[in-house]
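As structure tokens, here come the structures.
What follows draws every value from the coordinates through simple rules; no lab data is involved. What you see is a predicted model, and the numbers here were worked out from it, not measured in a lab. Cβ atoms are built from the backbone, for glycine too; each structure is taken alone.
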Structure P
Amino acid sequence: MSEILSASAPSFVQFNGIGKRFDVDGRKLDILSGFNLRIAEHEFVAIVGASGCGKSTLLRLLVGLDRDYHGELQVDGQTPQSTGSDRGIVFQEHRLFPWLNVEQNVGLGLARAVLSADERRRKVDDYIQLVGLNGFERAMPHQLSGGMAQRVAIARGLVAHPRILALDEPFGALDAMTKTQMQEELLRVRARERITMLLVTHDVEEAVFLADRVVVMAPRPGRVHDTVSIDLPHPRDRASLEFIRLREQLLRALGSGVAPQASPPEAGHGLYSN
């Protein structure tokens, strides 16, 4: 399937014929090739696929952390030239600065904002409250659980009120109970913020629980293999027959005639992304 677009709304994000190569051991390695995807504003899209298919690379391109690609990438009709406050990102590792407290780490999301000290403090306080960390404003990262640290990372990603939030396996390192709680919190945040979300995950159940659409990527070079609309109302029941049917449909799509390729050793500095 060459092009995926919600039928109910015009595209807000467009990946058109995206290709990406890395230099690995002196040779060119295609990570993405002919990747096409359209996302409507306020839509929640999840991307699933085998390790090494370029899922995380797509997020880096979207938020402007990598500009070395071919094809066309547009956000609201414009080609992003660099990182910007309109596009936030949350990684699997919380990446908090250990010498800064919660309040200060969240405030880093406003580094480019032109605000008075009072406005900055109100925004930071608002988003700390949004992610349920009232009372932990002065706590240091080492004093937080994994789930709490990810809440700080989400608050930092949201505090500048981006139009898009990219999420790169944000709950992958959490235990099962904390992961479930964080997924529910993310939906609550989305309901308030009404922003576009693009989630990369290896967890098919997580994708079905959170997303409006799930895109299945083929192995390297990464491209769209299939897409599944998740037409279930929230809150979603993971034990319902329809939820299980959609989960099984996605699992079949992941394995349907797409043989995984062996991935080379990762290049230095995180260049080879999944």
Structure Q
Amino acid sequence: MALPDLELTMPRKRPAPRILTVKHKTRLTPNMIRVTFAGPEIATIRAGCEGAHCKLMLPAANQTREAFASQLEEGPRPATRTYTVRHLRQNASEPEMDIDFVDHGDNGPASAWALSVKPGDFCGFGGPGPIKVEEFHADWYLVAADMSALPMAAATLEAMPRDARGLAIFEITEPDDKQDIAAPEGIDIRWLLHPVSHRASAAQVDLITALDWPEGVVQTCIAGESGVIRTLRDHLANQRQVPRKDTYISGYWKIGLVEDEHQAMKRREG
């Protein structure tokens, strides 16, 4: 009797987290902070992963790099949050990567870390995961995001064919949170204001459900607050009948829950 191929049957071990070094941070808009990482570790990150999610593992206050590296190896797991690779510049003389943080003040470990971080500081990095839209084959694209998903949606727009047509909707906290995005000229970008993010908003739902739906193949890239996402997912599947293979739609957070609680809720819901 032939023995099973151990290489095929044994689960693959997840690669150890990298430890990334902060080069600088930028106040991108009133409610968005960009942290730029640099160093040889960036050169080992998969090219073309802009828009993919990653896990950031945050050191404790005043923790040394050596103590943090030991904690990543031996536990306990440090505070960990999910973010998006916004830009990756591996061809620069010093490879760099940008990750954008919504400024929630000190309400949350990642926002507090981004506010206080300075050049030379560090964090753990796991990933990146897969990009959200791996191929573009539609006649028309619908992109929608709140501030939490804006980096992913912006990276998706920048990866689109230059002749792409469609609509992008961004819900932001204040007018100066608008960003320059290198989207195709055929993408109509609309900015909606929602100044109190911890209250439910119907603005995206109202706009999308009232659209004159285009002919042909439609692809979507939509992410944000889970209540909004649940309504839009139902609308796309049942009213617009967009095939699942053409639909990326995901809840990134939920009003009233921290990330760990939201992820547990998503696992329960399947």
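In terms of FRET efficiency 1/(1 + (r/R0)^6) of positions 173 and 245 (r between Cβ atoms, R0 = 30 Å, to 0.05), the structure with the greatest value among P, Q is P.
Taking relative contact order in percent (Cα under 8 Å, 6 or more apart) as the criterion, the top-ranked structure out of P, Q is P, with the highest value.
Looking at structures P, Q, which one was helix-only ellipticity at 222 nm (-39500 (n - 2.57) for each DSSP H run of 4 or more, over all residues; to 500) calculated from, given that it came out as -9000? Label of the originating structure: P. Taking mean projected area of the Cα convex hull in nm² as the criterion, the top-ranked structure out of P, Q is Q, with the highest value.
Out of P, Q, choose the structure whose coordinates give distance in nm of label points 7 Å out along Cα→Cβ at positions 165 and 189 equal to 0.4 when calculated. Label of the source structure: P.
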